[in-house]
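Below you'll find a set of structures to go through.
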Structure P
Amino acid sequence: MKKILVVLVALVIVTSIPLFSQAASEAKPYIAVVSKGEQHDFWQQVKLGANAAAKEYGVDITFEGPPSESDVQIQVEMLNNAMAKNPVAIALAALNTSSVLDQLQQTKAKGIPVIGFDSGVPEAPAGSIWANASTDNYAAAGQAAEKMFPVIKARIEAATDARPVKIVVMNQDASGESLLSRGKGFRDTMVKLIADQTKLSRDDIAVIGNTAYIAADSPTRGKKVLIEMIVPASAAMTDATNSAQAVLNKVASDNVLGIFCTNEATVKGLLAATNDGATLKSNAAYRNVVVVGYDSGEAQKNAVRAGYFLGSITQDPYMIGFRAVELSYKAYKGEKVSDVDTGAKFWDASNMDDADIKGLLYD
């Protein structure tokens, strides 16, 4: 009887080995995706792209982001929780690089690839970020200046010391690399266009406002054209709206020609201050202000289609998420990875329904 029991136990063990082996082979690698947010439409599109890549490459992912882009500590906790699950790679869009230095040191020591996405992890320690999936924000914002400039060129040339003109750049904050790059890209391109294509020179231009957006070589003494870099008190929608209203209140007195909103949050602030953009045309004081936005969303699409905005710059948030997970997977597999530009395009009422643009305009 004992011999029979031994034989049966042995048979059970032997027949179970393939099952355990199959289960082990079917276990999917886990990649943690930690975003700067999750509630905005933009981040929802990033999430869709990340999920699509996870399906294509056969990996499990988690996608997390704090309630707002001011919640740095919440993001740090999300990153810590994700790391506790032993991911094979991490995709990270850090709200504040200094807050995740310990985590980057840990991942580097363990050989866990970290891929930056969207704004990535600016000024991260050498070797801690393997690659980035992001828009070239500097160049993308330069497109906004290139589209606005021809519309306001004649009024720029008419500026005098006694009657200067102003162009406003609304930035959500002064710390995120993507937003800093957009503000600087618009600023530098507009300065160059004015200096190269009008009778004015750099000496007639002054970049004013938030010091984070004023470079050492920015013109600052001119009196004819003022490029004002504005940052609200916080990332909260109410502060974005208040900043937009403050600009609108001075449209006539400051002779404001154009407004560039560098992201969806600042666009929403301006729309909230203008009855979804309607008063930009119904109010005679605002009628000649040229507005260019960034990103998309239902309200912004309606504003562009109605002619309240000249147009907007769209990233490809879906591809940002897709490439972030793709690069993470390839790095985990030992493949060589490098930065990927996920692209940006200008869209307006004339092309927003075109096949190559429509899919990039999320609601």
Structure Q
Amino acid sequence: MEKMKMFWSGEYDAGWVERFSEFFDIDCLGDGTEVRTPRIFDADELVARLAGVDVYLCGYDKVTEDVLYRCPDLKLILSVRDGPEDNIDIAAAERLGIPIISSNGRCAVSVAECTFFLMAMLARPIVQITNKMRKDHWTKDQWNDFRAIAKTGTELYYKTLGIVGFGRNGRHLAQLASGFQMNIIAYDPYVSEEEMAKLGVKKTELAELMKVSDYVIPQVRLNESTKGIISRELIFSMKPTACIVNTARGMLMDYDALFDALEQNVIRAAALDVYDPEPNGHGCDADDVSERVYNLPPDKLLCTSHMAGITQERVFHQCENLYRQYMQWINGEIPGGYYTKKAMDSEGFAAHGAKLFGAAKEG
């Protein structure tokens, strides 16, 4: 196949630029020798970059309807994100017949591992002991104080883990927890009891899961039906020894209710990696994180900065994923990350996505 043009604005490394160069003349920022996150383009800058481009490997740039309509040569978008709707107008892409393929699952391992680590840190007072050692030092005079803190720790062994949403992240988390012989239950209306049972997980209704779990962890995708799924009523139905860990999306939970529950000792503790709203470097004008987060002590709340999906390996995972799915697309197969379900029905598909779909077979 003759080489086409690609603009690459997502994170990358030199090895994967070289692999994609088999098919494309690539325009990307920097020299491609290090993992990095390029700056975010505004609409006019992005349109200029996409002039004559066939395939856009998109990071976090805002791809609006206006941008898409001003890029007539665009035939395919490969998004590094699990949820490209966060920065791409999916409906407009479908109307124009521009397919979008997402790097679904790029963070499944990293998010599951970080979630498990946060849960383990809630079980044992690692942060409190570390802070005290640095501040007061571990001396014989402090011995009893350190022992008193350590005795607040609990085991994960045979504790009940309730996972809300049993997709890729939830399944990876279940596999990790099974190694600690936790009792794992899950709520997901779209996954059968038999499928969960294959991983040693019991399917449970959401209300029951919230009441019996020692650790509640939402791993469901955010959409209109899941927004606020962890409600005040459900939070206040939990056991007083229970904890919540949220590394998914802030809007899945009623955070005012969560902070009330923590302050009133309705539940024991929580760990948060996501917030609503939260500041970020992708052109968002969100306010700062709620002061209530910072006012709660670390034995009640562990807080991290939306870091669960960020690892050195993530760039490799997303590039491998998109490369594999691109190969499927040009061979006439619908890959798992195909996001624009209505694009093929659009009149514009012939002028856009159809020019690449199955192109390898035609060549």
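Miscellaneous remarks
- Structure (P, Q) behind the derived value 2.4 of distance in nm of label points 7 Å out along Cα→Cβ at positions 122 and 346: P
- Looking at distance in nm of label points 7 Å out along Cα→Cβ at positions 170 and 306 over structures P, Q, structure Q comes out largest.
- Looking at Rg/Rh (Cα atoms, Kirkwood Rh) for structures P, Q, the greatest value goes to P.
- Here helix-only ellipticity at 222 nm (-39500 (n - 2.57) for each DSSP H run of 4 or more, over all residues; to 500) was derived from just one of the structures P, Q, and that gives -9000; the source is Q.
- Label whose coordinates, when mean count of other Cβ atoms within 10 Å over residues 50-57 is calculated, return 21.9 (choices P, Q): Q
None of the figures in this text is laboratory data; all of them are computed from the coordinates on show. For clarity, every value in this text was computed on a predicted model and none was experimentally measured. Cβ atoms are built from the backbone, for glycine too; each structure is taken alone.
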